[in-house]
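Next up: the structures, one after another.
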Structure 1
Amino acid sequence: MLDPDIAAGRYAASFYKSWIMAKRNFFTIFEVIFWPFIGLMSIGLMASFFSMRPEDISFILIGAIAFSIIQVCQIDIAYVMLFDMWSKSIKHTFIAPVRGHHLIIGSLLFGILRSSAVFVILMVLSFYAFGFNFLAGGVMPVLIFLSGLFLTSASIGILVCISILMFGQRAEVAAWTITGIMMFICGIYYPVSVLPASVQIIARGIPLTYFLEYMRSFYGFGEVNVLYGFALAIFYFIIGILALERAIIRARRSGILLRLSE
């Protein structure tokens with residue numbers, strides 16, 4: 001069994017790598033401040049223009065904040081492969097004695113740090129700009145909500161990494177499209193009930209749907225058992241880690257790690 005101190009060091013190394021890459025890339029500030037700010041203000045101003053009820057404004061602002069958190073957190077995990085692919089250094093990463101879960105968990109911790117900063121910024125902004133109190137239901141529901149979003153982000157980021165290892169550079173678009181697809185299916189800005197019945201079935205298989213409905217239940221939009229969301233999120237996370245390990249082995253055998261490093 002691997003020494004816990006060694007395992008912790010490998011997780012920390014992945015976290016540190018994510019930190020260094022983000023610190024050296026000025027444009028990552030757009031992911032944390034600019035785009036979340038634009039997204040929230042655009043939706044909030046539209047709601048104000050149409051004179052929506054306060055509860056309706058809370059409905060769409062919860063979706064806008066959730067979308068920004070997931071986008072930031074999952075992209076930090078996807079950067080594990082994306083930065084190495086762009087710099088032609090994937091093979092060097094896997095020369096080191098690390099496994100897929102070391103990379104994912106370390107980068108997830110960094111993603112949680114960055115997306116938590118995004119949440120605080122958007123929470124304060126939504127309160128002063130639109131009078132929306134994200135803490136109206138209490139601190140614990142918010143922590144449950146954020147935990148669910150982080151788990152969901154992890155699964156998305158893992159899926160992006162697997163796609164890159166399977167399909168190469170063609171798959172990098174997945175880092176930005178998967179969250180867009182989830183935005184459509186899971187009801188970021190509208191209830192899932194307005195979607196066709198077949199799409200609603202798909203939505204019920206995605207954890208984000210439950211976390212959004214859970215948070216919105218504190219603002220008068222029904223109730224949902226959030227445990228279903230956590231059960232799905234944990235299941236997808238475990239399956240994703242196992243699939244990533246298999247994808248790494250397959251990429252070594254097929255030579256795609258070398259092709260992505262040329």
Structure 2
Amino acid sequence: MKTSVAKTLKYLKQRLPIHPTTGIFTGTGLGEIAQSVDVMTEFNYRDLPNFPVSTVPSHSGKLIAGQLEGKDVLVMQGRFHLYEGYSPQEVSFPIRIMQELGVKTLIVTNAAGGINPQFKAGDIMIIHDHINLTGFNPLIGDNEDSWGIRFPDMTCVYDQKLMALADQAGQETGIDLHKGVYAGLVGPSLETPAEIRFLKTIGADAVGLSTIMEVVAAVHARMRILGLSTITNLADPDNPQAATVEEIIQVAQEATPKVELIIKAVVEVMDAKI
């Protein structure tokens with residue numbers, strides 16, 4: 001993997017006009033967040049050596065380099081998933097690119113089903129912890145010591161100060177933010193009522209099919225991490241309602257302006273306050 005990363009890195013370094021310190025992953029239906037970026041250059045994933053390609057609707061498959069609130073950022077407009085057939089290392093491949101480019105802060109967004117009964121569709125949840133139920137881990141195999149230690153600690157995955165800044169941004173903009181635990185599954189099938197009951201029992205507030213692989217790799221890379229889930233549908237095992245991808249995308253797109261405001265507010269002040 002180190003060799004593959006090196007080839008991609010060489011290609012990007014010859015073409016990037018910035019030195020990014022912040023990376024942003026946009027989830028299902030949330031790609032329009034990139035519109036806030038003062039774009040300097042962009043790359044189709046297909047044009048990047050060794051880079052995976054997004055196959056999911058609403059994941060446009062572009063790596064955007066530019067500035068957000070005066071900060072150099074790299075934005076993944078679309079991500080990769082285990083259910084697409086990618087390995088954990090392929091899903092987290094962009095994290096290694098960002099790490100080698102000097103990214104220190106990672107902001108991840110996703111669309112998730114709400115398990116907490118206090119949530120409603122369109123709400124935003126700050127991820128304060130996660131449960132990895134995928135059965136996979138991007139760190140399996142030989143450890144690359146230059147990237148991180150063999151056994152990274154996971155007791156504080158999501159940065160407390162970044163969470164506080166996001167919470168403050170919500171208060172200042174009038175956006176009601178929740179905090180909760182995100183459970184990551186493989187998919188692509190959605191959850192049965194019995195599975196939702198299980199997830200609720202073990203403490204999950206929301207469930208989705210992404211994020212975990214990237215975040216574990218980012219912890220390994222010693223990045224500060226902020227996670228934001230858009231609650232696109234409610235998963236009530238006692239009153240199950242069928243959910244379609246089209247409906248999930250629509251709700252996520254409608255919530256994008258709120259997520260965008262939170263991210264911009266955090267990026268604007270985080271260097272001064274962390």
Structure 3
Amino acid sequence: MQRMMITDFDGTLFRSDRTVAEKDMESLRRLGEAGVIRVIATGRNLYSFMKAAPADLPVDYLVFSTGVGIARYPNPMENMIREASLSHEACLYIKDVFDSFGFDYMVHGAMPHGHRFVYHRNTPENSDFDTRLSFYEGLSEPIGGRFSGPASQFLAITPETRVSDLFASVSEALADFTVIRTTSPFNGTSTWLEVFPKGICKSEAVSYLAGLCGIPVSHTMAVGNDYNDEDLLHWSGQGFVVGNAPTDLKSAFATVSDNDTCGVSEAIERWTPPFF
């Protein structure tokens with residue numbers, strides 16, 4: 001029976017120095033040689049992922065934007081399997097909710113324009129928001145009078161410290177959508193609240209992909225580092241978190257070394273039955 005290995009990217013496979021360790025690359029190559037299907041499941045949109053990923057990354061599929069898109073790898077743009085989007089009406093509704101919370105937020109376009117976005121600020125200072133704007137320099141503009149759908153996702157960036165209460169309130173207000181929280185990959189402290197079409201998440205996308213490949217859940221494993229990986233880790237046959245994950249996730253899943261010391265390779269080695 002064929003097997004599937006899924007790994008998050010930022011903070012899991014991707015190290016603090018913005019590289020992937022050669023040991024982890026070799027572990028992925030050896031999985032491929034053993035016939036294991038290798039999947040990256042990332043919160044990054046396609047543009048952002050392709051900008052950061054090593055040119056020779058040895059994986060078979062890419063789940064991007066937390067499940068908005070699924071594609072064969074490499075050359076994902078030419079090998080798209082599935083895409084999802086928020087309608088114009090949904091975008092207007094989510095915008096009203098975000099404005100009511102006073103968020104600074106970004107609205108990414110539907111595929112193939114997921115790397116372009118419009119944004120709105122409700123606060124005068126938000127350094128993490130500014131950092132993300134600079135990362136997409138030339139690809140964004142204020143909402144102004146141009147706001148419309150469809151869109152691939154909404155993203156609010158907040159330094160709010162009462163994250164659990166805030167997340168619960170936003171999730172309740174947007175019960176007809178998927179709301180996911182994660183930690184900023186830029187400063188490691190800000191909270192990002194992402195909104196997707198109902199049902200879209202990493203576990204749903206990977207479950208869909210596993211079904212296409214004829215792989216049962218019991219023959220899968222996943223590695224992650226943050227709250228946007230939690231549903232995937234619960235879904236997988238065996239879930240691991242790297243050592244730099246939040247404490248509450250480390251208490252819920254098997255823990256391996258951190259992303260800077262090849263935690264992904266350790267998870268692969270501990271996956272049972274062993275492949276190496």
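What follows is calculated from the coordinates using simple rules that are stated; it is not laboratory data. Every value quoted in this text rests on a predicted model; they were computed, and no experiment measured them. Cβ atoms are built from the backbone, for glycine too; each structure is taken alone.
I have 4.0 for distance in nm of label points 7 Å out along Cα→Cβ at positions 41 and 233, calculated from one of the structures 1, 2, 3. Which structure is it?
Answer by label: 2.
So distance in nm of label points 7 Å out along Cα→Cβ at positions 33 and 185, computed for just one structure, reads 2.9; which one of 1, 2, 3 is that?
3
For mean count of other Cβ atoms within 10 Å over residues 121-128, which structure out of 1, 2, 3 has the highest calculated value?
The structure with the largest value is 2.
When distance in nm of label points 7 Å out along Cα→Cβ at positions 25 and 225 is calculated, the result is 1.8; to which of the structures 1, 2, 3 does this value belong?
This value belongs to structure 3.
Once mean count of other Cβ atoms within 10 Å over residues 9-16 is calculated for every structure in 1, 2, 3, which label goes with the largest value?
3
So Cα extents along the principal axes in Å, for residues 145-240 alone, computed for just one structure, reads 48, 37, 21; which one of 1, 2, 3 is that?
Only structure 2 yields this read-out.
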